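Pasting the structures here.
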Structure P
């Protein structure tokens with residue numbers, strides 16, 4: 001006999017007839033519990049003695065749903081996170097050959113007045129020198145080609161790639177790249193050029209069917225763009241094995257018509273292709289460049305429910321896979337020691353979101369040694385979700401990992417619900433997404449799951465046992481949360497209904 005406790009990272013999705021889906025964010029396991037198994041789990045309290053040789057106990061322990069009473073799961077996940085985040089053998093560079101763009105999207109976080117500068121040969125030489133400097137100490141180099149619109153300077157992407165890739169090959173470094181592009185200039189010739197230079201993934205944005213997209217993502221001249229983008233993709237998608245990840249940005253203005261985009265793409269023959277998939281993202285007012293669209297951003301709970309519906313529709317149309325919770329979503333290059341964004345003049349940033357604001361740079365590529373002691377760099381590297389009371393006491397911490405360091409470090413620059421807490425949509429639809437996977441893989445039937453009973457309630461994702469030792473949320477987040485709570489309370493007094501999920505985050509929010 002040995003004392004066991006329920007894992008703090010187990011999430012259950014109620015099903016009919018007393019059954020449940022069980023997901024553990026620490027182990028990553030997903031299981032179907034029959035009614036006796038669910039009753040057994042519900043009866044386990046902290047420190048209950050269990051027979052380790054019992055088949056059910058062993059199964060629960062193996063899946064991570066229970067743990068020996070002395071286990072410090074928070075320490076386990078923090079150790080894994082630290083090893084993942086501070087891996088010194090990987091370098092991630094985001095390179096913007098220019099910040100100029102041929103589009104004029106009103107929600108662009110870089111703002112409308114973009115610097116037209118093109119990256120000079122001097123800056124390119126410095127990038128190649130940087131790669132040569134770190135080459136003996138890394139095993140992988142990943143480059144994200146970025147802008148503005150990077151394909152307006154395809155020649156720079158080609159020139160730099162042709163210098164960096166041979167360096168990596170000589171040192172046995174695994175090299176790969178992606179490009180974030182609006183797709184307007186992604187012709188068959190451009191696609192082939194990128195592919196032979198080891199670009200694996202292309203991210204392109206479509207904001208709805210033509211009528212919606214062409215109101216939101218227009219040329220600087222005001223011209224339409226949807227058909228040109230889709231025609232480009234269709235011209236090479238079966239010949240060039242680039243993985244196309246189509247991002248669909250959603251706000252109040254187009255939320256009701258995204259289903260139409262899915263249907264349109266299926267009708268024109270893009271469904272069922274292994275290298276063409278959709279994903280969805282909320283429009284957020286994260287910088288001063290896009291504060292003007294704050295009023296049309298969606299509430300997190302509302303967006304989360306819509307997103308789950310859209311993944312169902314997209315999967316059934318052959319345009320997306322089945323979602324599954326990621327690992328450490330928030331460990332982007334911004335919080336890694338060897339992660340930098342390089343803009344055309346050679347300034348270094350830690351995050352994509354700051355590139356239009358020179359005052360937020362962390363250094364220059366012409367003085368790399370200064371980065372080791374620059375407080376602007378250290379601010380990003382010191383940030384961790386494990387120092388935050390809210391994050392460290394959340395059941396999806398292993399999935400989210402704080403989601404977005406920028407929104408904590410620059411909380412004063414964000415507007416709307418993004419300013420309250422940068423929780424990902426998983427916080428508001430994890431149950432629905434897990435049920436979708438279980439249904440579509442035949443583990444359960446649609447009749448087994450009742451969304452009204454088994455839907456996600458964000459407050460349920462607060463760990464059952466709070467672990468002290470963290471810090472409160474940034475003051476800006478607490479202030480906005482208080483304002484929103486007051487508005488919700490006033491609305492409730494008028495209507496008698498409180499929509500807690502629209503404002504819920506994990507307690508505590510202060511020390």
Structure Q
């Protein structure tokens with residue numbers, strides 16, 4: 001009799017253990033809030049004092065703040081590609097910054113972060129900036145726009161095609177432009193203007209513009225701001241820049257509300273703080289740094305709205321919230337908004353050298369926060385992690401088994417993300433749009449010979465000579481002392497290692 005009862009006792013105890021109060025009854029929701037051009041030093045929890053970010057700081061205090069987390073590239077499209085595919089961008093042609101009419105660069109049907117989570121039973125949604133191309137060839141903006149997010153794993157999408165400073169300046173929900181009047185069809189060109197449409201050279205009195213350019217951004221004039229590229233039509237569908245953060249936040253909150261009864265993955269890719277910096281009027285003047293600083297406050301408000309929604313729906317305890325950015329900071333990136341003149345003592349990259357477009361640390365070392373009250377204990381982690389690791393790590397958390405052939409560079413660093421290990425990956429490859437690569441290996445940083453940008457805009461351009469640059473980040477996080485000459489064996493070792501990794505995807 002006692003033997004017969006043992007199996008039942010085992011299953012009873014297992015059921016009790018699974019239902020214990022400290023164990024979630026379902027897989028955790030995942031909210032990934034992905035900022036744009038936000039630097040390592042732009043949040044209060046990373047040392048900023050000229051701008052207040054109470055909501056981001058709250059999340060940092062309730063979760064883990066990472067000090068050695070990286071994006072894959074110093075610009076947007078390649079970082080976003082790696083984030084979703086688990087593959088370094090230099091392995092795939094066409095992953096540099098895309099025009100707004102580019103074709104989709106993620107092959108439909110390949111394994112991605114959202115597709116693996118969808119396979120695990122998650123409802124998946126993207127709201128915000130896409131910038132990974134749409135369509136298979138020339139996009140018809142007046143019909144069904146696909147393939148796109150829905151063909152690479154998302155159940156729902158509400159996006160802009162590229163960036164705030166590029167046409168088309170419209171929102172796309174699932175496969176169609178939002179609010180499009182069929183009698184006013186959209187056309188887009190990155191080669192020549194459309195007759196009768198206002199462009200930069202047509203504006204003789206630049207004071208009539210909402211924001212003037214410092215360089216580039218002299219094509220189509222939309223909402224009083226010069227853009228890259230030309231478009232005509234779609235007047236009823238055009239966005240207003242100062243309303244964009246609210247539009248995306250509202251769509252994100254609606255998605256959470258709709259999917260609250262099942263596990264969901266929300267990828268909220270904010271427009272802030274990308275140029276042009278045009279915050280909603282209620283945020284204007286919130287910092288002494290002008291529009292760039294004010295959009296940081298706007299980003300923080302978006303974070304606050306998401307956290308409030310999770311609290312109201314009693315979802316916060318079992319929801320993983322991750323905050324990071326696609327690349328380092330930039331000041332003058334094409335508009336006269338006073339970013340350089342008003343930055344004051346604020347250091348957008350914190351103690352790091354360089355910013356957007358650069359292989360120095362400021363270009364790719366990111367703010368990175370993880371909160372999961374049900375499991376993660378608050379703290380600070382020095383573990384090396386990369387955004388390219390999120391597909392494998394989160395898929396494994398959801399019970400999926402990522403294929404290293406389709407996600408060759410994504411490593412399982414879940415123990416580090418959850419604060420259960422002090423170590424993450426050993427090495428991480430870093431990329432810049434000029435095609436150059438760098439390698440972080442332990443505390444060593446190797447930057448290969450080639451072109452390099454210095455500064456936060458305007459930039460100084462230089463060429464790194466052979467054999468490259470070598471820094472010890474443990475004692476020199478600002479990369480001020482090149483140790484290549486004193487360590488010829490180490491620089492050869494790292495150069496060989498970088499070559500091996502770049503030529504052979506890690507299995």
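Only the coordinates and a few stated rules stand behind these numbers; no lab work does. Keep in mind that what you see is a predicted model, and the values were worked out from it rather than measured. Cβ atoms are built from the backbone, for glycine too; each structure is taken alone.
The table that follows gives values for the structure above.
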{"quantity": "Origin of the value 15, where relative contact order in percent (Cα under 8 Å, 6 or more apart) was derived from one of P, Q", "calculated": "P"}
{"quantity": "Structure from which 13.0 was derived, mean count of other Cβ atoms within 10 Å over residues 371-378, options P, Q", "calculated": "P"}
{"quantity": "Value 4, 17, 27, 27, 18, 6, 1, 0, calculated as P(r) over Cα pairs in 10 Å bins from 0, in percent, assigned to which of P, Q", "calculated": "P"}
{"quantity": "For 35, 29, 20 (semi-axes √(5λ) of the Cα gyration tensor in Å, for residues 51-298 alone, calculated) the corresponding structure among P, Q", "calculated": "P"}
{"quantity": "Origin of the derived value -10000 (helix-only ellipticity at 222 nm (-39500 (n - 2.57) for each DSSP H run of 4 or more, over all residues; to 500); candidates P, Q)", "calculated": "P"}
{"quantity": "Which of P, Q leads on distance in nm of label points 7 Å out along Cα→Cβ at positions 155 and 171, largest value", "calculated": "P"}
